[in-house]
Every structure is written in C-alpha cells, then in structure tokens.
Structure 1
Amino acid sequence: MSADNSDTVRPPDATHGSSEARDLVWLPIPPEEIDGLPDTLEYAHWDGGPDFPTDPARCAFYCVPYMKKPEVCARPLPAMTNLRVVQTLTAGIDHIKPALADLAPGVRLCNARGVHNASTAELALTLILASLRGIPDFVRSQDAGEWRSGFRPALADKSVLIVGYGAIGSAIEDRLVPFECERVTRVARSPRTTERGPVHPIDELPRLLPEADVVILVTPLTEATRGLAGAEFLARMKDGALLVNVARGAVVDTKALLSEVESGRLRAALDVTDPEPLPAGHPLWHAPGVLITPHVGGPSSAFLPRAKRLLRDQLNRFARGESLAHLVATTG
C-alpha cells in the first residue's frame, strides 16, 4: 500500500514535498492517541491487520502488535530492510526473538519492562487469594443456588517464594506486604541484596521449595527456564502448597503438574499454560485444585497508559539519538 494512505500520520510540520527524510515508526496504538511524540519522526499505525500501512522497507522503528500471534508479529520483518529498533509491549520476548535471526546486524530489541508490573502483580495476588479462599467453588455453588460454607486457608501467616525476582516479582512483593505473610523469599538468576532482604540464586531452589506454602513463577521463558517447574521441582514443594504461574506456560512441565494435582498433593493457579491456548478437553481444565485464567496478566486498564508512556519515552530517545531503555538484545 502507498506510504501516503490514511494510516500514515505525518508530524504537523512535515509536508509531502519535504526534502528531509524522516525515520518511519510503526505503532500498534494510533499515534494521535499518544501525547508528546517527537515531531521529527513519521508514524504509521499497524496492529497486525492483513494490509501494511506503508512499505515495510521504510520502517526504522517497529513496535510489535500487542497480544497477536508470533507469526503475525513477525510477518513484516523480512521486508523491513532498514529496521533499526524492534520494541515489544511485553516484558517477555520469546514470541518475537526467533524472528530476528535473519535481520541485518545491529537491530536493537527492547522489551516493555515495567509496563505490566501493576497489572500482572494484581492478577498474581488475585490468583493466590481466589485459590486459597476457594472462590471458584463458591462461584459454582452460586451458579447452583447452593449455600456451602467451610473453613479455608488464608494468605496470612503463609511463606511465599517468588521465583524470578525482577520488576514484576518486586511489584508482587509490594502487594504481599499488607497480607501479613510469615515470610517472602526471593529467587533470581542473579543473586543480590535488596532493601527487603536477599535475592537467592536459582540453584538454592531445592533447599527453598520445601519451606514455601505458595510458589510464584515470574521468570522469562528461556532455554534455562523451560520446564523449570518439572517433576523434581514439584516433588520438592510441600504437601498442600500452591503453585502460581504468571510467567509463561512452558516454564512448567504440564505432565508433571497434572500428576501432582490429580493426586491432590499440590494445587495450582495458572494464568499461562502449555499448550496455550489450552484446548477443549485438556485434563488441566478439570484437574482438582486448579484455577485457570486465559493469559490475562497484562491486558487490563493499567496497560494502555503505561504503554503510551513507554513509547513516548523510547521514541524521544530514538529521535535524539540517545541510548534506548530496556535493551535486551542486538542482532548480529
């Protein structure tokens, strides 16, 4: 399609006859809805539709459509011969990173660290509380018009283990503070000391898992974390413990998890699954003690204002030739 179609937004001082070439930015959010974008750039809106808004070869900064399939996000990349930046609107990059292998050297990949902190941390707390207090059972009772009371565990006095203590892990701990947990233990790839206490290395998990009532997975999906919560990991969790996954589905070995929950030894609250979407008839849907939400940790009303702030900041940095925030990889 022509570069001058209705999906292309030119800055106020740009004209069709301008002799100065402007870097073109593809955005999944209409650029007129983002205040403070630099007027030295040209913008096109593309959110994964069948038609491209401009010739992809002109694109210098590509913001990947949000909540679209990896093949949709990757579709314009082979034609983006002048690309310099790929920006995701997710903290995880596993959906787009493989598609960058054939790009020219020097293309920078940036993630959206911070954009989903509030929303994902809220959901993690929701999953913990709903699972511990038996909310799914109460909803089923309400649907049946039945009054079924009972004694349920509380989050208070529980020991919580956060596996993957980055920005989202820290935001989850922020929200755990008022709930009077007995202890919050932190684990990450890189051990360090925070104001709240130590962050343990991941090789200490065998020692830490048996002490936790609630284990929260917040790790990125990498080759090192794929299947991290496998049979050995799960076997070390204490009887009756709750596994919460707000990371990626493949961080958990589904077969091993099914064995544990079907025996009644563990419970699970999962915002992500492997496979995903979870197909109809999959045994996880009806496994005892399992609560499933359909990967909704990020998409909430908290997402859009934070995504707009990220894009405004990144594009102003890009326009000024400054270092970009949240750089996670460079091609070549």
Structure 2
Amino acid sequence: MSTVKPQLYRHPHGVTAVDAQYLYPGHAAAHIIVDAGRAAFVDVGTNHSVPYLLAALEELGIAREAVDYLLLTHVHLDHAGGAGALLRELPNAVAVLHPRGAPHMIDPTRLMAGAAVVYGAQRLAQLYGELLPMPAERVRITGDGERITLGGRTLTLLHTPGHALHHQCFVDSAHRGVFSGDTFGISYRALDTERGAFIVPTTTPTQFDPQQAIDSIDRLLSCQPESVYLMHFSRVGDVPRLAEMLKLQIREFVRIAQQHAAEADPAAGIAADMLALWLHLARDHGITLGDERIRGILAGDLQLNSQGLVAWLQRERGV
C-alpha cells in the first residue's frame, strides 16, 4: 500500500494526468494511457515523482505488470529524470526514446554532467537525485512516423525538433489527441480565464530553434487534434488558437533576442521584454491577477527561456 497520495486528473479516452510534484503542485503532469487492460506513461517527471506515479497505478487499479511503455518525449530531466528508477518497478515496460536521446538514458553520465553546469551540483541533487541508467535491451529507439500499439489503440511518433533536437510527440489519431511534451508550449491552469487557456512557448537551453519550433507546431496542427496533453500542465483544447498564440510569441522572441544581441548581458534585456510581452498578452486574455503574481507563475520559464534565446543567438553567430 502506497504511503503517498497522488493528485489525479481524469480525462476522456482512458487518459489520466498525475501531478509529478515537480517544483510545486500544478507544474508538471505525467500522463497514463489505458487501453484494453494495457497501460503506458507519457513522461514521468523526476526520481522524486516515482512514488506518486506508482501510487497512481495503485489507485487506478493498474498492475505494474500491465505497463508496456514509458513514452518519453525528450530527455530533459523534468520529463525523463525518473525513468530509470521507474523502469525498475515495471517488469514489462520498455522506454521509447528518440535516437538522439536514448544514449543519454542508457548512460546518463554526460546528461548529468551537463545538468550540473546549469543547476550546480547541490541544486541538481535536490531537484533530480541521481539518474539511474536504463538497460539497453529495455530501450526502443524510434523512427519518425513509426507506430506503437497499446492495447487496442495505435500511437504515431513524430520527431518534433525546436524545443530540443531529441524531441518527439505521440499522436492518438483515433481519439484526436496529441501528447506534446514541450513542443506545444506550457499552459498553467492558474492563468485560465473564461476565454480558455493561456499558453507560452518554452525556449530553454540549449537546442531551441525558432523555425524548427514553428514547423513542429504546424506539424502537430496538421493532425487536427481536439486536445493536446502538455507536461506543463495537462490537457488543453482550442488547439488552433493556441498554436497561433505560440507562433506569434516565437516570432516576437526572435525579434526581442536580436534587438539585445549586442548587449553585454543580453539575457537581462530579453527577460524584461519577454515579461512585458507576456503581461500584455495576459491582459488581452482577460487575466486579472496582479503583475507580480503573473510574474511569479512564469518566473522560472522567463529565466530559462531567456537563457535559451541567448544560446540560440550564440549558435547563430557561430560563437
């Protein structure tokens, strides 16, 4: 019997979101898909998320032996950091990974070293713990357009660079759903209004590419999804509106980044202008929270997005 209580959000078509308890409740959601008695996780959070995911299986009445897949959109640690530990608890599961991401989960040494540079060793340990390697025989490396069968449904894998070169999304055409990782941005429920969801792109270091990001959004849009399941945070509808909102912001991010490219500290100027853009869009969307509250909700994304745009500028200039 589990000693933790999972926060579950039950959606149509056999999909349940589980709060991964990363940073704070309502920030990151793993998803469980169930069909014909078989189950899969889409993204899994960190090592600290694993007890909540196992408790979710228990609450949903799903045996650990019934989980066939860990469908990992990419190997950023908030999405896949707990995958090695979770795999050890699921005897029949296979981790499904992009070919660029799979080596880093089989041997996470370089992934952890890179993360330590970003976070510092102490903060890295606090947020993520030590990544456990995956046995190579329990990893399935994907091809673009490949299909996976789960119970009675078929999921199509699309490689979707932009947020990261090792990013992929999972399309459930029969139920008009897409599991988008970070390709389709982030949308916190605290910023919802009567007009629906408010969404922003995530341009984190180090592989953000604006044109790839726009192309990948358009590719997901071409699937005509009714719902998109985000890691941050779960199910959104009104997909065409949100897609246009994302693409508008990405183009504005490029303009803002180029405007500050020659400055000694471009990240500071980028962050200031990005926040101003978000506050303007928030007011247009009918969000009545105060500026400081909105800034607080988006503070982490503001910092990471600015760093990602600086990294993109450096690549563009060959630095």
Report summary line: Re helix-only ellipticity at 222 nm (-39500 (n - 2.57) for each DSSP H run of 4 or more, over all residues; to 500): value -12000 computed from one entry in 1, 2; matching entry is structure 2
Query raised in the report: Which structure, out of 1, 2, was mean count of other Cβ atoms within 10 Å over residues 36-43 calculated from, if the result is 21.1?
Result: 2
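For the read-out Cα extents along the principal axes in Å, a value of 54, 44, 39 was computed from one structure; give its label from 1, 2. Provide the component values of the computation, followed by the final result.
Working: 1: 73, 48, 35; 2: 54, 44, 39.
Going through each structure in turn, the value belongs to 2.
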Requested in this report: Output the label of whichever structure in 1, 2 has the greatest value of FRET efficiency 1/(1 + (r/R0)^6) of positions 108 and 236 (r between Cβ atoms, R0 = 41 Å, to 0.05).
Outcome: 2
Query - For FRET efficiency 1/(1 + (r/R0)^6) of positions 124 and 244 (r between Cβ atoms, R0 = 30 Å, to 0.05) computed as 1.00, the structure of 1, 2 it came from - result: 1
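Readers should treat all values here as calculations from the given coordinates under stated rules, not as data from a laboratory. Just so it is clear, the model here is predicted, and its values are computed rather than measured. Cβ atoms are built from the backbone, for glycine too; each structure is taken alone.
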